[in-house]
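Next come the structures, one after another.
Please treat every number below as a calculation from the coordinates, not as lab data. Quick caveat: nothing in here was measured; it's all calculated off a predicted structure. Cβ atoms are built from the backbone, for glycine too; each structure is taken alone.
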Structure 1
Amino acid sequence: MTGRGWQQALTPPEYTVVYTEAARLDEATDVVDWVVARLLKLKNWHLTFDMSGMGAPLLSMFQAAKVSPLLGVTITAGSAYDRRGNTARVSKALLFENAASCLETGTLRIAHDLPERDALLAEMQSVEYAETSSGNLTLKAGGRGHHADRFSALCLALIAETHLAPQKMVVSKIAGYYG
């Protein structure tokens, strides 16, 4: 409360990474079964996943498994994002830069007792700009021959909350007010 009647001061949201888990599964059906089993153990959740390339078929598989709420994100080039229903397109630059700015401002924190915290921090530090054969700059993570899957998953979860979460706005007139 601000001290001025019922006026409230809104603070920026804060996000903390408190749990990570990785699985090495070869079949898409195994991935869906594994994810659904994890979701059944949670009370409140929103599933956001990378459906770029090989992840595209997962959308229909998650829908068939009745996973909801569900958001499949295709990672693109450029610097834009958009959402249509349960799919979205987000540029890799925005994905990584959003996480970097949230870390820098303190909006995003990594729990000090997070298992595999050092691995996640190493992946974060591996993100760098690289030049493509056509001379364009692109963001790469993990270095040559490596991946930054934990950091990419963190970025997807964060962008889903900061940019892609459905928001409801209602505009109406005040009833019973004379002034």
Structure 2
Amino acid sequence: MSRRRAPVAKQTPYITPDGEKRLRDEFERLWHEERPRVTREVTEAAAQGDRSENAEYIYGKKRLREIDARVEFLDKRLEELTVVRDVPADDGTIYFGAWVRLEDGDGEERVYRIVGPDEFDVEQGWISVDSPLGRALMRKQEGDAVLVRRPRGDATYEILDVRYRPFESD
């Protein structure tokens, strides 16, 4: 009996030039540095004899499978992605790649950048265009109020500023 996998939500195929570079650098590092190193280690471990109880061999083979899976994913994903290099003419409207300064209901300001799902980084304030906040912000303008439906409850933000370059540190 075959089990059907749940459908996976289609991810936005957009990425910033910096995000594409990071993925390509990871691919190159894995393929040209990490994989050859691990392959050498597995070959050396295999030469030691009984592979069934050889932890270095078993771990190395597992690591090779992980590297191969990631390399295959990156190769396919990089082919699917569209690098967004152009800045919109309307600097006050939120589109992909924008840096946005928001004020929440408590008066606290936050800065986010709208990026692709392959490059989001919560600690840097980079949110996916596919996230609830990212979707709610698209095509909004400075001065707009935005209602974001989140799993932990709705939140309202006011858009204070929109730019297509990083904000200067305050």
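Assorted remarks:
- A value of 14.8 for mean count of other Cβ atoms within 10 Å over residues 34-41, calculated from one of 1, 2, originates in structure 2.
- Given 1.41 for Cα Rg over 2.2 N^0.38 Å, calculated: source structure among 1, 2: 2
- Per percent of Cα pairs over 11 Å apart, for residues 26-65 alone, the highest-valued of structures 1, 2: 1
- Computed -11000 for helix-only ellipticity at 222 nm (-39500 (n - 2.57) for each DSSP H run of 4 or more, over all residues; to 500) - originating structure among 1, 2: 2
- Ranking 1, 2 by mean count of other Cβ atoms within 10 Å over residues 114-121, the structure that comes out highest: 2
- Which entry (1, 2) yields the derived value 0.90 for FRET efficiency 1/(1 + (r/R0)^6) of positions 74 and 162 (r between Cβ atoms, R0 = 25 Å, to 0.05): 1
- Answer label among 1, 2 for the case where mean count of other Cβ atoms within 10 Å over residues 18-25, calculated from the coordinates, equals 10.0: 1
- Origin of the derived value 2.6 (distance in nm of label points 7 Å out along Cα→Cβ at positions 130 and 154; candidates 1, 2): 2
- FRET efficiency 1/(1 + (r/R0)^6) of positions 50 and 106 (r between Cβ atoms, R0 = 41 Å, to 0.05) - highest-scoring structure of 1, 2: 1
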